[in-house]
Structure 1
Amino acid sequence: MSSNDNGQIEMENKSTQLTDLVDMEKPQSIWEEVKAIMLMMHPEFHFEHLESAYKDVVKLFSGEYQGYQKCNTEYHDLRHAMAVVLATARLIHGVCIEKEHFTEKGINIGLIGALMHDTGYIQTTDDSKGTGGKYTLVHVERSIEFTKKYFSRNTYFKNDIASFRDVLNCTGLNINVSEIPFVSREMELIGKILGTADLFGQMGDRLYLEKLLFLYYEFAEAYNGCFDSELDLLQKTLDFYDFIKARFINQLGNVNNYMASHFQERWNIDSDLYTVGIENNINYLNYILKRHVSDYNKYLRRGSTLKTLEQ
């Protein structure tokens, strides 16, 4: 890693991965990068609303927010929430470079929406049955309700609850984005960015394949019935990849194509590292399913996934 005369960070394209840029295990590191990106677009950006929401969401997932338990879903966890916030910031920046100027409030709604988008998995303190995985099928609606309650006395966002609702709905895979009644073109674009960032943040993660094993148990608890086993979910992930590529085009306005502009401007990297990461994950999954289907667990050893599953 080096810096040019303009202060731009330069990295070698060949070996660069998303995890080389920011420590994804540390929410504070992600928060600092989000702030750096915002200042590239708005040098006088006011962070008070965003920072307050960031701190409260960290508390929420950590079990330190009044009235709520600690997050107990291993797939939809704080790491995922923060990965989506970062992907949202990066994509807003990429779209800003190539296409559009966003208002400060619009950016706030997008990034706070990213922070809040999976709060629906968190159980209240009086909810003693099972885990938050049981809310898989209704987590978007629950996230919207949490956000509405969170901002019920906030004067800055008092007229924006509908916008939060609409952008959060863009993360629902069963929702037709074209039918969402966005209040403005800016909010439509922000919603499509969040919907894209949610997919980028999870599928581009180096731990994506390992974390799919946890996702199976969240689905199983929700009585989803879509998957018979961990292996069945892994096999159907190949079809899901085709589904999200179509969703990028048909539902989310191809805003994924603007991510590369962020990496060029911020890191002098001539590629979209999220798409690269997703393709690497899918290629490796194909390899496992073709050659090691009987002992796939042995080839999914990043992080502490297997140890956590055993516990």
Structure 2
Amino acid sequence: MQQHPEELYELDLAAPEVSGAAMLVHLEGFMDAGAAGRLLTEHLLAHFDHEKVASFDTDRLLDFRSRRPLMTYDKDHWESYEAPELDVHLLGDGKGAPFLLLTGPEPDHEWELFTAAARSVADRLGAGPAVTFIGIPMGVPHTRPLGVLAHATRPALVTSRHQMPSRLQVPGSASALLELRFGQAGRDAVGFAVQVPHYLAQAVYPAASLALLDAVSEATGLDLPADALREASERTNTLIDRQVAESAEVADLVRGLEQQYDAALAAGGNDLLADGEEMPTADELAAQFEQFLAEQQRRGDQPDR
């Protein structure tokens, strides 16, 4: 039975064409170290006015038994149901230039039909390149600039960013498939992955979101605000530095990662994907950081998510 991508979404008939504007994409559920992609998505939606221009059929795309939506029960009856939403929003940047943001839970089913539907939405709205962004855990220190890896459907789209140094096979994602299928259809797509210190992978780490924002702005030319993320990043780094100062074990880990990073840089290579994850007690040290940041959040010191 033939399936049609247009059956998987509803498009607002009043939605304007966006004349080649970028379509940013962040799907929750896949790897996102430091909540880097999620925090950037929330930052954009909070800063800019936006309107929903397309909605995908989550009843078809999601496995509700594996990630059950929340419902509210009040005394003697069910009061509400928080239906998951996978939508395309239309926003305008700091200068009023339009861009799209496709966000929501990563589909569990029908990836091929979903990517075809996303391409259909982009075609009908006149969108330009698709841009995905996530955080990935790496053996790098928080005291050095965060690297951003780039990949794209055309080499010219990633000239100013590091690329992966080798050929890899990794578990797939709907976002990665979207980029692949967009390229095969002759559409531009680019993806960014910020390298998050592995010991901060489970924390909310605004510095990683800030690095992604810079990469997205550079690739698209969009005027995107950075002040709120920069302030949150400075506050978080202050808390992390305090933890380093209070723990000789954590300080040793950070110094070891700094030495690895500096040695790789001095050698003239871009491969900073060091084996920091294999250093002794890394898991225990990561747990210490996560506990510390959670305690600060409970005290009201942690930046808003």
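Only the coordinates and a few stated rules stand behind these numbers; no lab work does. None of these values were measured; they are calculated from a predicted model. Cβ atoms are built from the backbone, for glycine too; each structure is taken alone.
Points worth noting:
- Parent structure of the calculated result -12000, given that helix-only ellipticity at 222 nm (-39500 (n - 2.57) for each DSSP H run of 4 or more, over all residues; to 500) is the read-out and 1, 2 the choices: 2
- Looking across 1, 2, the calculation of distance in nm of label points 7 Å out along Cα→Cβ at positions 106 and 138 that yields 1.9 traces back to 2.
- For 26, 16, 6 (semi-axes √(5λ) of the Cα gyration tensor in Å, for residues 178-233 alone, calculated) the corresponding structure among 1, 2: 2
- Looking across 1, 2, the calculation of semi-axes √(5λ) of the Cα gyration tensor in Å that yields 34, 24, 19 traces back to 2.
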